[in-house]
1. Assign the value -10000, calculated as helix-only ellipticity at 222 nm (-39500 (n - 2.57) for each DSSP H run of 4 or more, over all residues; to 500), to the correct structure from I, II.
2. Where does the value 0.94 come from, among I, II, when Cα Rg over 2.2 N^0.38 Å is the thing being computed?
3. Given structures I, II, which gives the highest value for distance in nm of label points 7 Å out along Cα→Cβ at positions 27 and 99?
4. Just checking, which of I, II has the largest value of mean count of other Cβ atoms within 10 Å over residues 75-82?
5. With P(r) over Cα pairs in 10 Å bins from 0, in percent, for residues 203-298 alone coming out at 13, 38, 34, 12, 3, 0, pick the structure among I, II it was computed from.
6. Relative contact order in percent (Cα under 8 Å, 6 or more apart) computed as 19: which structure among I, II?
Structure I
Amino acid sequence: MNELRGIHHVTAITSSAEKNYEFFTYVLGMRLVKKTVNQDDIRTYHLFFADDKGSAGTDMTFFDFPGIPKGTHGTDEIYKTAFRVPTDAALDYWVKRFDKYDVKHSGIKELFGKKTISFVDFDDQQYMLVSDEFNKGVASGTPWQDGPVPLEFAITGLGPIHLRISRFDYFKEVLEKVMHMKEIAHEGSLHLFEMGEGGNGAQVIVEDNKVLPAGRQGFGTVHHAAFRVADTSVLYEWIEHMKAAGFGTSGYVDRFFFESLYARVAPGILFEWATDGPGFMGDEPYETLGEKLSLPPFLEPKREQIEKFVRPIDTVRSTRKIEKEYL
C-alpha cells in the first residue's frame, strides 16, 4: 500500500467570498490560485488559496454556500487548520501583523515542541501558524512572491490539521490500521499522528473530547480535509483499500485540477484522497492565476448560466504593485 504523502488541502465554508478573498490575500498573504465554482453546486464559489505556484500541500479552499447558517464548534469535527511559516522569528512578525489588522490570536504558544499562534477570522474559523524552525519531513512550498508579507516570514503551506473526536479509540484505529499513520506523541488529551515523510506537512492532531457537544457544520467550519497521493494508480489502490475496509466511498472523482476519492471515516469527519497533479496552471498562466473565473471543461458549456449565479469578484492583482509590509 502506497503511503499518504501528507496533507493535500483543507476545504472550509465562508459567509463571504469577498471578505474571504481580502483576508487571505491581504492579511495572510496567500495567493489566490483558482477562482472557480463548487462542481456539485454551481451557484457556489470555490476559492483556492495556496503558495506561489499552487503546489499540492499548500492550499486552503473555501465554499460560500448561499444561505447557509453559521456553524458551531464542538467535538467530532475537523476543528482547526494550521499553516507553516519558516522560523520562530516569523511568529514574532505575525503577532505584530495580527495586532495591526485586529485579528484575534493566542500569542505564541508551544505545542508538541513547536512554536505556534492560534487565530480566527471574521467567521470564527479556527487557524494556527506553526514554525518550521526545527521541522524535518515533507518539504513546504514557495511563499507568494508578490504578496504583502516579507518572504522570510510568509506562509509556505499547510501544517497539521486538528480534529476533535468523541470516540478516540475507534478513530485511532482508523488512522493507524486503515490510513497507515502512526502516533508519535501525546500531550494531555492531544495525540499527534504522522504519515509519509512526517513533519508539519504530514501530521494530524487528534483531541480526545467527549465533553463538548457535536460540532454543527456551517460557515466558519471545515467541510473536509484531503491527503496527498502520488497519482491516479495510487488513488485506485486507496479506492480498493477503503472499500475492502468497509467504508462507503465516492469512488473515483475527476476534479480536473486533481483526482479524488471521498469517504466519511467518522461522524462529522469527511476525508478526501487527492492526487498531486495536474495542478492549477493548466488553464491559466502563472502571472494571472486566480484572476478569471476558471471552469473545468465539463462546466465550460454552462459558463453563461454560472456567471449569472455567482456575482463578480475582482481578483486581479497582476496589474497592481503590492508593497511588502515590514512591521
Structure II
Amino acid sequence: MEFFLDVRDNINEEKLKEIAIGIKNGKIAIFPTETVYGIGTNGLDEKAVEKIYDIKKRDKKNPTNLLVSSIEMIETITQEISPIEYKLMEAFFPGPFTLILHKNKIVPNVVTAGSNLVGVRMPSGIIAKKLVELSNVPIAAPSANISGKPSGTSLNDIIDDFSQFVDFAIDGGKSEIGMESTVVRVIDNIPYVLRPGLITPEQIKAVAGSCILEDKHLPSSNLKHYQLNAKSMLIYSHNNQKMIDKINSLSYKHGNCVVLCCSENKEFYKAKNVIDFGSKNDLEAISRNLFSSLQKASSLSPNMILIEGVEQKDLGIAIMNRFLNCCNNNYIEL
C-alpha cells in the first residue's frame, strides 16, 4: 500500500488529489462513501476493474456500479436516458440511489458482466464525491468486502483483508448510512426497485407517480455477500412479547448463541451474547449498525445467530432484505 490517509478530522486536499490521479491511472483505493466503504478504480479501465474482481474474489457474472460526479459524466457513459430517469436523478442525486441505464460502448463489459446496462450513482459523501471529481473519471466501486463477508462500514472492518492488495486506503470514520444504495431500473416508464435501501418505494412513487418493489428480490436476491459463517435465523412478530419468547426458546437449544436485537429488548434475553443494534424507533440507526453488528456476531463463532426482525415498512423493507439474505431466508414470522 502506497499510503494511508486519515480524513476523520480534516481533509488533506493534496493527498486526496494524489489518490484521485492514482485511481485515474488504474490504481486501487479503499474509501468511504455515505452508504458503505467502497473499493474503487477507473471504471473505464478494463484491466483495473478486473483487479478489483480478483481482490474481492467477486464473481465476474456480478456487475458493479459506477460512481459519477455530474449529469454530464452520466451522459458520456450512458445513452437513451428517458425523461422519467432524468426526473429520478434530479430528485435523488447525489445520494444513496443507483439508477440502471443503457451503457455506452465506452464502458467495459467487465463492469456490466456483458450486459448493455450499467448502474450509476452520484455519491453525496464528500470523500467519494471529491475522488470522482478530481479523477474526472467514473469510478467502479463495489462495496469493500471480500465476497462472502458483510460490507464494511468502517475501515477497521476491512483493512486486514485488503491492505496487501490495494494502493491507497482512506479512513473517513463510520459510514453515515451503513447500507448500500437503493437500486432502481425504469421499464416502460415505471421504476422497479431491484434492491431496497434508504430511498424508499414511497419516495420514488412521489416523484415518478408509480413504483414497483420487485418481490423476487424480497426476501431473496443475489446478495450472497451477506452469508454469515454461522447458522442464523430471523424472527419477527408484531407482538413483541411473542418474538422475545420465541427467540429465548430457540436460544436455550443452542449453547453458544448470539442474539441481535433492538435496545429496548436487550435486557429480556438470556443468551450468552446479546448485541444491541439500535432502537426499534430509529431505523436509520439500525441501518448504520447492521453490518458491524453482523460482523461482531460472526466473530464470536456461535452455533446460532438469532436476529430480531423489524416491520417491513419504509426503511424496514431494506433492513429486512439484508437480514433475510444473511439468514439465507431462514425466517420465522409469528
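1. On the way: I: -4000; II: -10000.
Attributed to the structure labelled II.
2. On the way: I: 0.94; II: 0.99.
For Cα Rg over 2.2 N^0.38 Å, the value 0.94 is produced by structure I.
3. Details: I: 1.7; II: 3.3.
Across I, II, distance in nm of label points 7 Å out along Cα→Cβ at positions 27 and 99 peaks for II.
4. Values: I: 23.2; II: 15.2.
Sorting by mean count of other Cβ atoms within 10 Å over residues 75-82 in descending order puts I first.
5. Details: I: 13, 35, 33, 16, 3; II: 13, 38, 34, 12, 3, 0.
The read-out was computed on structure II.
6. Values: I: 24; II: 19.
The structure behind it is II.
Quick note: the coordinates plus some simple rules give every number you see, no bench work behind them. Predicted model only: the values in this text are computed from it and were never measured. Cβ atoms are built from the backbone, for glycine too; each structure is taken alone.
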